[in-house]
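Down below are the structures I want you to see.
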Structure P
Amino acid sequence: MKTNKTVGIITLHRVVNYGSVLQTYALQEKVKELGYIPEVIDYYPERLTKLGMLKRIKNKGEKYKKSIIIRNLARIVIIPSYLKRFNMFFGFLKKYIKMTNKIYKDEESINNEAFNYDIYCTGSDQVWNSGWNEKIDHPYFLTFAPDDKRKIAYAASFGKKELYPNEIEETKKMLSRYDEISVREKTGVDIVNSLGIKNVKNVVDPTLLLSGDEWRKISSQKYNGKNYILVYNLNRNKKIDNYAEELSKKTGLKIIYLSYQLHEFYKKGKMACNPKVEDFISLIDNASYVISDSFHATAFSLNLNKQFIIVYPGKYSTRLQSILELLNLENRVANDEKDLSIINNKIDYEIVNKKMELMRKESMDWLKQALNGGVENE
């Protein structure tokens, strides 16, 4: 049913990675499908800019912290990759995402804007993770939204199992303003319940709301007909690289290594550096195996019915654990880089797809109800 109601969505859409832009696209499309008019509020804090990311390279390892020379050399090396990466992802946003004409670079600028949406929505990803956001980032809690307007959260994530003590009261106060809250992980349900806020719902990540066939509508055909092992190693975990090499030896399949950095050309296999978002979908869709520590690579492997192997990243791994537990796929986790027995146990997608369809339906039903407040669209 069509409605003229507008929905202002705030989410992590400019993180310049595949998961951030694709979850933004998915939520936008499903809100439109339900008859609403979505617009993504273009909140773009300094930490997510090219300069902000380059400044923060000192936080990525002890060798960077100890030497200004090493930090500056690293920045010089990665600048070409950053330029390609930002241009590619921002090109996707421009092509597919309806965003506000104005960019809001800080909390003050967003607080001073006179928004007039009918509904305000916190989107998905780690919007409520104070570690990732370097603080409690208030706009993601809709602090700028008027008191008399409907406020919801779809598949928001804290990215951790519990709040820090100094976050509890402030988070409770902000979440108490919401009309409806859903979170992406079971641990998120526990956190919200612990604040005394009831009726929180565990829903799927927006990328899982679209079926494989829906994603193929924007996928390229670049990798059609090719067979390979796809490696997407976000945390530069040597266990993933070693596992891929062992699997390549066993199967005879070549490795394609998905990377954000041009200087990682030395890795085993053929590097795909910052491929277009449409090519990212094609890369997963045509892989014989996907090996990753990425939540969204896992989500797309599920959507596209691929055989995948997971290596937990350690920090912020609750989202991966949650989706595997929901689908009874905990056996897809590799604890030993030499143990290839996982590939002998094929995922039964007849069973998994039925579970995923049920999860999609429940999540879409929740989103429909949260948007309309129990009132049928006119």
Structure Q
Amino acid sequence: MSKEIHLSPEEMARYSRHIAIPEFNLEGQKKLKAAKVLVIGSGGLGSPVLLYLAAAGVGHIGIVDFDVVDDTNLQRQVLFNTDDIGQSKATTAREKLLKLNPYIKIKVYDTAFTKDNALELIQEYDVVADGTDNFPTRYLVNDTCVLAGKVNVYASIFRFEGQVSVFNYLQKDGSRGANYRDLFPEPPPPGLVPSCAEGGVLGVLPGIIGSMQASEVIKIITGVGEPLNGRLFLFDAASFTARVLKVSKNPNTKITELIDYEQFCGTAPSEEKTLKEISVQELKALISSDIDFQLIDVREPYEYEISNIGGALIPLAGIAQAKDRISRDKKVIIHCRSGKRSAEAIRELETLHHFDNLYNLTGGINAYAREVDPSLVVY
């Protein structure tokens, strides 16, 4: 394929530092130009992956992302800036990457990556780079790559720690290497691993890990070096230590079809019982009235410092132990940032301690800030 690819004099000059590497040379650069890489997610990991793949000269890049830029992204998603807030991530990323390198082609998929479109989306690409931040999509990406015979360059980040590996790699004997399910056959219990929004992430960590992820993609395309096939790289930025673990294929791992990944990961909405809810407008009216009620905030202390509406602070992790602080004889409204953690708190209190007077604030304090009190910080 690479023999049919030609580089213009301008491209030769641009990529001259690649071409000067004896193991890489002009042949490696031609392979990059011929390659097609799909990057799923353009956020924390996707930003450095996309920047370095575009700069390296990967000829065809696809971006799957249906999200918009938020100001809380800018602490780590270096592809975007303040002027981009509210804009489509995928479309904005394309515009900036083409300014970085006008010699490549970029296709945007401003849509969610789902089991209904996954196989179609990855079909035309050689390599998939997984920049997702949740377990359902991570398993979906893995299973889709296995079924379609695509290499999956995986990475994940949390707080100070990051992971990188190469899954479903085409080995010299024609077999495929280990995949994500060989490493993690089952997802962790719901709520055990917080999201980055809940647990936090060091801003520079996605840059470190995402750059490693981009490096693995480039190695796979060019055949230079040894990819992380059958190995999991672990990095701890706090202690600046790293480990590499061996990942072996599990003969019991069988992937035959795409499934309901929300249900598999235990994140599908429960149909057993509908939570009682209250809107931010209703809460505003309640605050202005003479009605006695209790307001509880289940976020973390640092979030309370960012903005609060006067609720009693009882972080989610300690909600069951604090049950005696929660009234049973008047309306109790529980809120968090977006409504997710407060819903978890209510389910726990109702299931374990039989509360029947709890209401979830729809949209959490961020909805209250947007619709009721603009002086509050949306984060």
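Values in this text are rule-based calculations from the coordinates and carry no lab data. These figures come from a predicted structure and were not determined experimentally. Cβ atoms are built from the backbone, for glycine too; each structure is taken alone.
Upon calculation of helix-only ellipticity at 222 nm (-39500 (n - 2.57) for each DSSP H run of 4 or more, over all residues; to 500) from the atomic coordinates, which of the structures P, Q produces -12000? The structure behind it is P.
Can you tell which of P, Q yields 20.7, 61 when Rg and Dmax of the Cα atoms in Å, for residues 31-254 alone is derived from it?
The read-out comes from structure P.
So percent of Cα pairs over 29 Å apart, computed for just one structure, reads 42; which one of P, Q is that? Computing percent of Cα pairs over 29 Å apart on every structure in P, Q gives 42 only for P. Upon calculation of mean count of other Cβ atoms within 10 Å over residues 15-22 from the atomic coordinates, which of the structures P, Q produces 22.2? Derived from P, not from the others.
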